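Listed below are the structures to be examined.
Every number in this text was worked out from the coordinates using simple rules, so none of it is lab data. Just so you know, these numbers come straight off a predicted model, no measurement behind them. Cβ atoms are built from the backbone, for glycine too; each structure is taken alone.
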Structure P
Amino acid sequence: MYESFQINYRKYFKDGAKVASEIAERFKKHTELKDKKILDWGCGPGRIIRHLPEVINNGCQFYGTDYNKKSIEWCSENLKGIQFNHNKLEANLPYEDNFFDIIYGLSIFTHLSEKMHFDWFNELKRILKPGGIMYVTTQGKHFKVKLSQDEIVKFNNNELVVRGNVLEGHRTYSAFHPEEFMKKLFKEVEILEHIVTPVKSKSWLPQDIWIVRK
């Protein structure tokens, strides 16, 4: 929990339940939540996935994968009824082609290099069923306030901006996503929604939400 939420129990549990309900409502706009296989890509310590069986249920099966071994060990021991997998940083998951109906990843692309964006998107697309839904969040234009002038020039040229002075995949490894870069990433799928939530507080910048269909 410290790795992701600095021992903030409210942020981990109560906010996790709130976000689980919110993303379930987003799913419902595009698919019936019945007898679906749902993957939390980058599930961490289970903040979202632990609530979905209660929020959705309805015959759905729930899976979580993450590259933090300790998180997966804890989730496997403590969150029953959910199947967990420990993945590596490389884009290689043990699921069959066209296996999942829904895949979501909250603030996962935000910690990957440009090459890994394409590698991971192709892997997720491989395991997503035709007609399946993918929901991801990114650091869009709201986050330009965090960038240097040189980084802003790069962002405005629709290039991914990456700060990679730490281990890739770590929460302090940060990527910033121009809209056109994401459209290039999603060129082989249908973009259903690109949601840019208004900024309500200087202390919290909302990430962009992208929902696509294979």
Structure Q
Amino acid sequence: MQQLNRRNLTTATWLTSIIAVILFALSFIFNKESFFLLFNKDLGQSADVFFATITKGGEVVPWVVALVSILIWKSDFFWLLLACFFISSIFVQGLKNVLPEQARPTKAITNMQQVHTVEGVELYKAHSFPSGHTSAAFTVFFIACFAIKSRWVVPVGFIYASLVAYSRIYLAEHFPRDIAGGMLIAVVTIYLSLWICKRSYKLEA
């Protein structure tokens, strides 16, 4: 199997980890509700439509796009993608169900006049931590860092994943600390998946 691009992955995971730690720290300093309200601002109807659309980049869509792309151009990465999908899902759903109930913004914040919501977006009340959309977006971003050797994959991929993550705050679905949790799960997911694949079929990395 071809040598994987370690430089892109290292840059991407360090950048993601640092920002996640900062988000966690600021969430404790300002408290999660106040910090959420700093980002959850009404940016207008165009922004509502944009973020309601871009948030789908953290659902099934990125996994399907990654799968099709890998099957066509990078079939050697199939098992890595599969491992990432299952490990990410296990971490996200495991934490959501094992941790004490984590109320989402629209339940935790009593004065709903402070919260910006987008019409047509279903608002959930529980299982706030961590953000599964964020975990999915960043995990697919990290996989792209392996599959695409060009340097542009890091800034372009990071912008995509960050917009998905921010959309979860903009749409009042998650707190910033939930986003940070999803980012760190993605970091753990990619390295754990890589380790498993190396052990299973001598993946070069």
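One of P, Q was used to calculate mean count of other Cβ atoms within 10 Å over residues 41-48, giving 11.9; which?
Details: P: 24.4; Q: 11.9.
Only one of P, Q returns 11.9 for mean count of other Cβ atoms within 10 Å over residues 41-48, namely Q.
For structures P, Q, calculate distance in nm of label points 7 Å out along Cα→Cβ at positions 9 and 73 and state which one comes out highest.
On the way: P: 2.4; Q: 1.9.
Top value of distance in nm of label points 7 Å out along Cα→Cβ at positions 9 and 73, among P, Q, belongs to structure P.
Source structure of the calculated read-out (helix-only ellipticity at 222 nm (-39500 (n - 2.57) for each DSSP H run of 4 or more, over all residues; to 500), -8000) within P, Q: P. Given a value of -1.07, -1.15 for log10 I(q)/I(0) by the Debye sum over Cα atoms at q = 0.23, 0.27 Å⁻¹, for residues 49-120 alone, calculated from one of P, Q, which structure does it belong to? Working through the options, I get structure Q. Comparing relative contact order in percent (Cα under 8 Å, 6 or more apart) across structures P, Q, the highest figure is found for Q. Calculating mean count of other Cβ atoms within 10 Å over residues 129-136 for structures P, Q picks out Q as the one with the greatest value. From which structure (P, Q) was Rg/Rh (Cα atoms, Kirkwood Rh) calculated, if the value obtained is 0.94? The value was obtained from structure P.
If mean count of other Cβ atoms within 10 Å over residues 65-72 is calculated from each of P, Q, which structure is the one that comes out at 14.4?
On the way: P: 18.1; Q: 14.4.
Comparing all candidates, it corresponds to Q.
With mean count of other Cβ atoms within 10 Å over residues 113-120 derived from the coordinates and found to be 13.1, which of P, Q does the value describe? All intermediate terms of the calculation are to be shown ahead of the outcome.
Details: P: 17.0; Q: 13.1.
It traces back to Q.
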